[in-house]
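Structures for review follow.
Derivation of every value follows stated rules applied to the coordinates shown; laboratory data play no part. The shown structure was predicted, so the numbers you read here are calculated from the model rather than taken from an experiment. Cβ atoms are built from the backbone, for glycine too; each structure is taken alone.
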Structure 1
Amino acid sequence: MPSTADLIDQARQQANRLLGRFQDTPLWNARFDRFARLFGQLSGRPLAFNVAMAVILLWVVSGPLFGFSDTWQLVINTATTIVTFLMVFLIQHTQNRDTEALQVKLDELIRAIERADNTLLDLEELEEAELALLRQRYTSLARAAREEAKTRPERVPAGGPPAAPTRR
């Protein structure tokens, strides 16, 4: 029979091993990412909506059975609060992931276009004041381009002017 000191030592080793696994961030991130993607795909399907509607209808129909009691109301309130709370994290994760992917795609487009301004590649990292200055610069460029377009003669597309819509 192991001594108390041995049991405590084994418990410490086991706790350190578990703590090490919880601190393995890439492992947990990968697991959460897979779960979030799967759950996001499933929860966005019509079947998920229909299941949610069925649960609510079942709850409504069960009202007379439970006398529309406070407990009956508390069940749906608690369930919807928990689901909403968890969905916030899943939606935010999906939003962050999509935003990062979109940002990489935009960065690649900027990088690939020869005349593009490569200083725009990491705009999401700039402070608000720096972004405001850039926004003003590009707003001025857009305004100037619109003014120039007003003074230019209208360009006709290569295939000729568009056909007038016919009325019946």
Structure 2
Amino acid sequence: MFDEIDLKILSRLQENGRIKRSELSAEVGLSLPSLSDRIKKLEAKGVIEGYYAKINRSAFGYDLMALISVIMDSSKNYKKLITHVNKHAEIIECYAVLGEGSHILKVLVKDRAALEKLLAKIQSWTGVTRTVTSFILSTIKETNNLKINTNEGNNGKSKN
């Protein structure tokens, strides 16, 4: 369960993970040691999973992003697929899905030749019967931020 102060801390850290703790402690009305203790507890519970910098992909020549739906013959090769996925840095996200296909891979590569090479690898994996690829032309919205209502506590349940 989260109280209103936890929710304010989490909301503010989502906006700016590099905020100075002294500034954050003043915003939420806690002493610096109390704030640090709360953040450590939120990290220990796995509520705060990490902090990272968002890097411009184009600055490193990664100009092509695509979604690849993977269609498999059965779920018996699921673990092998996950092992392969984890070995390829070009695969930046992997989702197990219902619908057509068993997984959707979000991939980031430098060019079409690199995508073609990656597709050939994926299509050679045991159990993969086919893939369907969609190119991402532009990103309209991309976020990892959760909607945190600081007027509500108890995991989003209203106090009323």
Which of 1, 2 yields 30 [relative contact order in percent (Cα under 8 Å, 6 or more apart), calculated]: 2
Note: mean count of other Cβ atoms within 10 Å over residues 8-15 at 17.4, derived from one of structures 1, 2, originates from structure 2
When 1, 2 are compared on Rg/Rh (Cα atoms, Kirkwood Rh), the highest value belongs to 1
Origin of the value -10500, where helix-only ellipticity at 222 nm (-39500 (n - 2.57) for each DSSP H run of 4 or more, over all residues; to 500) was derived from one of 1, 2: 2
